[in-house]
Structure P
Amino acid sequence: MRRRTWAIRKFLRTPKGLLTIILVMLVAIAAPHEGIRAVAPGILSAVLVTGLLDALIIRAREKKWEFPSGAVLTAMIVAMILRPQEPWYITTIVSVAAVLSKYIFRSRTANVFNPAALAIVVSFYVFHTEQNWWGALPEVTPVAQVALVVSGIFIADRVNKMPLVLAFLGIYYLLFTVTAYVSDPRRVSEVFRTPDLQAALYFAFIILTDPPTSPTKYREQVVCGVIVAVTSYAVFEWLGAVYYLLAGVLVGNVWVAWRRVNARTGYRFPKGIGFFLREITPWRGRGHVGKAAA
């Protein structure tokens, strides 16, 4: 019993453990306003099913049982972005797809895409899902919304991703501010209002800072933040797609994965494109080695 208690305490001090606590807190604040009966089926079924699935996959791969913390976090994020009125089984299917994507699209060191972002974008076309980012606390009192900002800053600092967050938010709002001055401000005014404002903060603090899919070096964090901001802005302006933030992070994920593969193999653009694509897809060649390895 003591060993188990110690293991739980140790986990809760890790970034994943701290983020779990933060997401549970945000759900507890937002759920009463959204309606517990609306929120509970989707988030509980998603967490239970994906958690069990990931635990079995880890057991098969690592020959030991581990708490599926990554799957739990992914399921919670998916449920907190999709509207609570989505059928519980849709939320669960999207969460399962997100977890599986971690094992399908990956380089040798980490998964390529943020799993929640990828699955939600795909679900928009497959299931016509809608998003209201209720987990970002858009409809609660301003005082309660402080919890999102404070906890977001805490976790971003804990995983050492503040340059990434600041670069993204700075360029993101700069682009939309300039657009508001040079064209009809009504076209972009929603970005500065609820729920898009809270969604951008939640996105920056919780999704963008995902350690496996974000850079570690400060210079690369700034570049990645700019890429994500510009892509999100472009998708909003040119496509008007509801998933514009998630599209931005997926493009940033590809850039991060390219940098990691490039650093290991020594390949340069465009010569390394073929090798990169083979490595990050399910059809990657395991026997392939880059120049650095050779």
Structure Q
Amino acid sequence: MYRRSNLIGVITSMLVVFTPLVSLAAPSSATPAVAVAPQYDTTHVYVAAEDFDRFVDSLIATFGGKKSQQGVFQVTPTASQTISQLVLTPAGSISVFGFKTPIPYPFGMERTGYLVTDMDAAVKSASAEGADLTVAIFPDPIGRDAIIEWPGGVHMQLYWHTTSPNYPPLETIPENRVYVSPGRADRFVRGFVAFSHGKVISDDRRAPGVEIGRPKETFRRIRIESKFGKLAVLATDGHLPYPFGRELTGYEVKNLDSTLTKAKAAGATVLVAPFVSDHRESVMIQFPGGYIAEIHATASE
């Protein structure tokens, strides 16, 4: 549903001890490259209509950036109406939706929207690499869309525009944070790496459990990078203390203390106090409207 917010932008301006990955970093030669760039890939955030403006303003106050003109649109293949707005920050793009009607199934389950160069090729490629087409390609006023589901239950929206959007590069690349079961981790990673033409940056089968709220234990963490951006696969047994597993995206910032000060002043609440792991200092916060995010910066040595 990135394209939903893009609709506005264009119109208006565990624990787990697991076997190693096998050949996960080698895309199939038959798989076309369809990614564009990370600034065109957004986290999809659904908030109540009454919280919409407060949430958008809090994002801008926290990360900086700008927002598109707000409007009300039908962004699903069946009848619906939502307030929609695109927020472009230096740390990542966010598509915000405040539905004024009931949300048609399965919209709201997708976590991200990825801009692709060719919708038909992207859907064919994703399907060939193990994804299920849960919402077949449908038109919108400025392009085409589809929703896919990867093994492990990871939903993503793909979108394509008749006229290509033009957004500035990001200062830092956000990290799509995907929680899957140990039994689906390899299948998800293998399929997504092939689809994205990405590569596995690291596969730590004994990552520090503090990263998922279980400091005395370990879990498996796989990091992937591609032209779509960064993605962290967290393979756990699902015994996750709140709010771990509820965050969709991790945002990298240059100064965590400064960002937290801005976020709290804009109405955000700290859910997990800052902690250090894997050369990062991280925190979990909740923005007005309920959106939970991880924010991190390089830890001081």
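None of the figures in this text is laboratory data; all of them are computed from the coordinates on show. These numbers were taken from a predicted model, which means no experiment stands behind them. Cβ atoms are built from the backbone, for glycine too; each structure is taken alone.
Looking at structures P, Q, which one was Cα Rg over 2.2 N^0.38 Å, for residues 50-161 alone calculated from, given that it came out as 1.18? The structure behind it is P.
When distance in nm of label points 7 Å out along Cα→Cβ at positions 42 and 178 is worked out for each of P, Q, structure P gives the greatest result.
Each of the structures P, Q was assessed by Cα Rg over 2.2 N^0.38 Å; the largest value belongs to P.
Figure out for me which of the structures P, Q the number -22000 belongs to, where helix-only ellipticity at 222 nm (-39500 (n - 2.57) for each DSSP H run of 4 or more, over all residues; to 500) was derived from the coordinates. Checking each candidate, the match is P.
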